[in-house]
1. Tell me which of I, II, III gives 0.70 when you compute FRET efficiency 1/(1 + (r/R0)^6) of positions 93 and 301 (r between Cβ atoms, R0 = 25 Å, to 0.05).
2. Match the computed value 2.6 of distance in nm of label points 7 Å out along Cα→Cβ at positions 181 and 293 to one of the structures I, II, III, and report its label.
3. As an exercise: P(r) over Cα pairs in 10 Å bins from 0, in percent, calculated from one structure in I, II, III, equals 5, 25, 35, 25, 8, 1, 0. Which structure is it?
Structure I
Amino acid sequence: MKAVITGGGTGGHIYPALAVAEKLKENGWEILYIGSDYRMEADIVPAAGFDFRGLSVRPLPRKVSTKIVSSIFHNFQAIIKALIIINKFKADLIIGTGGFVAGPVVLAGALLGKKTIIHEQNAYPGITNKLLARVVDRVCLNFSEAAEYLKVSQKKIKITGNPVRPKILNVDRNLAYHELDLNPDLKTILITGGSLGAEVINKNVVEIYKYAIQNRIQIVHLTGKKNYNLLINQLRKINITPDNSLLRIIDYLDEMEYALKTADLIISRAGATGLAEITSSAKASILIPFAKAAENHQLINAQALEKVGAAVMIRESELNEELLLEKVKEVIENDNLLQSMSKAAAEFSQKDSLRKLIEVIEELSRE
């Protein structure tokens, strides 16, 4: 069997797609990945060992503007190119995991009469998946709440959870500490803004750095490439240098599993894929939802974890250095709270999500 997989723009769309790709390949499927030719999937997917084809796609503006003409032109061309690629590859099935690149690819698959599946990671569906849900054969959801926003037959919908890459679940603890050169006897805080980084988080961590160094707590900070120098300059102003033995300041980390494994507490955005990795790793977290996320879906995601006691949430509008440090101290200094949040995260996670999604794919391929 042959599958075309598409999804991109952020790691939240790419990594679930790669989890599916890896499992299908293991099951004997031939995989072709189609993504944007200028977003991060163009680097990540080939590095993961999969054939990749790039399309020149553009997001549709959320407000009426002159950009809409350019967007329509690029996306029409992308549909034509996707039709040619899918037909030449002789795909049996098309799988979309979100991001605007998935629109032209999944639509092209539907126009060619191929079996089609989309996966929505968030509690509130993105606009691309809202539109595609009407034309695809199956809609797989992470949150059951998302179903009420999709005007499709309930027969199409399958609740699978969000697939997590197997290496996230299976990483060796000792290897993780070794690869990051961390001390397993010290507590570790992981700070991450997702695959692209989060400037607003990076601007509010200086007090945490001071506190961590004073109290012999390690920090692994994934800044995002465009924010790395900004953070380094902030720290140098207070005489903290990145070569401090307690600090691991990294612009981007391919081996996210190492950072997750070594963390006692995670400060993060609240994208669905990031949360799936945090909960599958059974980690306590402080979540700062991206305020401009479409339909405020990150807030909804974070509230779901806060409700079960797995996370503490800070709204971006309320974020400041003092409040963030206060919440960090409340959690990292209380071993009982750390353990209870870790347990709640583990209970919230759906570690068999990948298996469920693969079952839906293979079942549809046999119809």
Structure II
Amino acid sequence: MIGNRITHRTADGVRVPGTWRHAFICNGGSYFLTDLFIYADGLVDCWELVTLDEFEQKLRCGWVATDLPDGARVSAHHLASWTFGEPSTWLTPDLLLAEVRDTVDELNGRPDSTDRCLAAVDVFMADRTEDNRAAARTAYLAIPETVRLYALGDMDRKDHPLRVLVAGPGGRTPDEREETVTQEVYDEAVAYFEEREQWRAKAPSRVPADGPAESFAPAVKIYHSYPQRALEDPGKKALRNDYPAPITVGDVTYPSVAHAYWARSVAAPEARTAVVAAETGAKARTVAAAAPRREGWEQVRTAVMAGLLRAKYKQHPDLAAILLATGDATVLYDDADSGFWGENGGRGRNWTGRLLELVRSELLARQTLVD
């Protein structure tokens, strides 16, 4: 179960969600307590990024260790080191691999082994043949042993009704006890699932009222560039703040959003004039960097940038069409000079990208209202 252990990595400008769990690595006969990072695209980081098949090989050969020998030396980097003394572990390579596969399914919003088991139970309850019961039993046994107890989400009954149902009257429960199921106990389990189905039918929908949390389109990366002049077919380069697209704000016309932003950032009027006169957006930044900043600039800069982006795409419908063409994609803006405005390989805050998404939404809203 992922819980609050949420992380991500960036691959080709796309944010790949992930989670982590503790694990032991055995390297050169020594053991190391580390974090195992699992990502939605099926890659696992166990001191290197590997596919699920490669991860299985590392499990089988003991690189990712589930067997902890008594007396072995172990280290938690920069924290402590110790020696195993009568260690006890319930993990096996097969069990850990099953848990990791379930985690990948969960990260993708796909049914995991528990969901598949409960779906098989639904099939059995609708058509109670022995073949369907056998399929439900197989699906139950495919759930990692460490999570079977929580399959029903019932902290009082645990998975007991499930074990009884897949065993059937006269059968033995698939657990260590292998209890023989009486007709009375079986009937109670059937009644449990019938009541559960009634409860599920009455439960309110959990579908978000205003739509999904994630975008449908692949992420769009606006790579760092230094546009010198307007292009006939600029593509996504037109979404750069330093792209030569003059905007008029008040009684001043600026060569680009970058010129306007940096001119407004400086305190002295003569410095603003010099910034506006800069040959390119990059040079505007250089000129502004040499002048004192306006007081409180850091607190208002996002609002200023939002206003300038609105002006750009209102005054340049052709560029607005390029922005609208990105659909509902996450916009990742590359800015080699700023971790605030740029996404920068997952290390930046991506405020330009986020404001572009906001302006895009506003453009579409106006378009929809007009239509």
Structure III
Amino acid sequence: MLVTPPTYHSITEAQMMPRLIRLGPNLYGAVFTLMKLLPATYILRHADQRGELGRDTVIVETTSGTFGLALAMQAALMRRELILVSDPAIDDNLHRRLVDLGAKVEICLEPADVGGFQEARLRRLAEVRAGLPDTFCPEQYTNPDNPRSYGVVAEQLVRTLGRVDCVVGPVGSGGSMCGTVRGLREHTPQTVALGVDTHHSVLFGQPDGPRPLRGLGNSLWPANLDHSVFDEVHWCTAAEAYLMTRRLHARHALFQGPTSGAAYLAARWWSERHPDETCVVLLPDEGYRYQATVYDDAWLDENGYRLDRAGEPEGPVTVGSPAEVHDRWTRMPWGRRGYADIPGAVDRPTHTHSERTLT
């Protein structure tokens, strides 16, 4: 019997939900074309419904990645002016696409002494807003509509898989993992949440530092990150994430970005050790932005990220404190504790993502 495919009103609506793909006997990938379309579309639509977007309101945001692309796509469909504040980490292809979608992109060339480029971007964002009569900032790091938007993903997983015993995903703003897990725990309170971070990110207790692995981790604390959601935290290096990104492509023909590789590394390990439990891994976006880097063997060799000759990591080093994290894949039982209850975590950052305090 032929099935008539659904008709969507827009490309953002068509691409915001993941496809569920089986990656192992008990492992499923929630595969997104562009995960950030979900919160970006949700935030802008609800702001419009609440009357927060007037006729001349300018949408402004700070981003160096896919949230900016998602905003630009939705703003173009809504015929809204958009200003994005970014930094040199934004890649040329993404920059060109943002401009082609009609967004104005401002680049902060120097990092702040504390908080790095993210703090510098926040300060410039405040200046931009102060110079305009009417603006709306989606504030992905602080807006509760970000995690709230992922309730539909939890509903999809429950409807399709029934019980979900574990969810694994990268953590940046905190929205996708916290929102999805909260939704699932309304049905199964025992659902395990395994967050994937990278070294030198402040999110789970490490001091801030350089992070070659982009798309997860943070230099500032997002208000949407609820530490008590997480049962485990895994820290993954760039080389390990890049290797597993390529493995995901070679084995499953899934052409995803490196945050997906990092999450897949931890999810496959967990699922193999819990063969009778269902595990879902969030795979955030496709790999087209990384064809000249992660998918280029010469680039991997040149930058010292080529691990495939040494084989895949056998498993994480398990530690009891963020202060003990090794310079390789490391795991820590978090135990749904608040940040203040974690031994060895650096002092809670005094600088957090809060655009409201800067405007």
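1. This value belongs to structure III.
2. The structure behind it is III.
3. Label of the source structure: III.
Values quoted throughout were computed directly from the atomic coordinates according to the rules given, and no laboratory measurement underlies them. Model, not experiment: these values are computed from the prediction. Cβ atoms are built from the backbone, for glycine too; each structure is taken alone.
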